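**Student:** Next up: the structures, one after another.
Since every read-out is calculated from the coordinates, none of them should be taken as a lab result. No experiment lies behind these values; they were computed from the predicted model shown. Cβ atoms are built from the backbone, for glycine too; each structure is taken alone.
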Structure I
Amino acid sequence: MFEMIIAFAVGIIILCVIARIISLPVKLLGKFISTSLSGAVMLWVVNLFGAGIPIDIVRALIAGIFGIPGVLLILIYQHL
């Protein structure tokens, strides 16, 4: 009986460790998706004023990660 309780406890601990290892990449992926969406929205707003910047995943990630300075960097790069 005691061995069964120990085995159950070890199994629960292993399951918790595996869940934590798997959850980290999912959180990171969610962060990339949310930042790229916010960057795309920022670029779309800038395009409403006639900037003419094509919105793709790289520019959306740059704008999402760096925020307004990233959008300004993309604008400067686009008009060079």
Structure II
Amino acid sequence: MEGSQRLGAIIILATMFEMVVFLWAISRRSYLAVALPVTLVLGSLNALAFWIGWTMFTATEEEEEELETTLEDVPQT
């Protein structure tokens, strides 16, 4: 099993576990069953946005020039 396959399996198992815990908490009418996933989603979206912003902020002009020359070499249709 390759690394990406192993990571995929871990993600699948984690989501299945999270769904079971979520459904169990909903059945007990727990407020945390809604609050925790919403908090995690918002935190994940903020982390993703920060990472994208950081990547754009720290990109060097050399990388941009290399990308522009690569795009110029691609034939237009």
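**Student:** For structures I, II, calculate distance in nm of label points 7 Å out along Cα→Cβ at positions 39 and 55 and state which one comes out highest.
**Tutor:** II
**Student:** Let me ask another. Work out the source of 1.7 here, i.e. which of I, II gives that when distance in nm of label points 7 Å out along Cα→Cβ at positions 15 and 47 is computed. Walk me through the numbers on the way to the answer.
**Tutor:** Values: I: 4.7; II: 1.7.
It must be structure II, since only it matches.
**Student:** For volume of the Cα convex hull per residue in Å³, which of the structures I, II scores highest?
**Tutor:** On the way: I: 80; II: 179.
Structure II gives the largest value of volume of the Cα convex hull per residue in Å³ among I, II.
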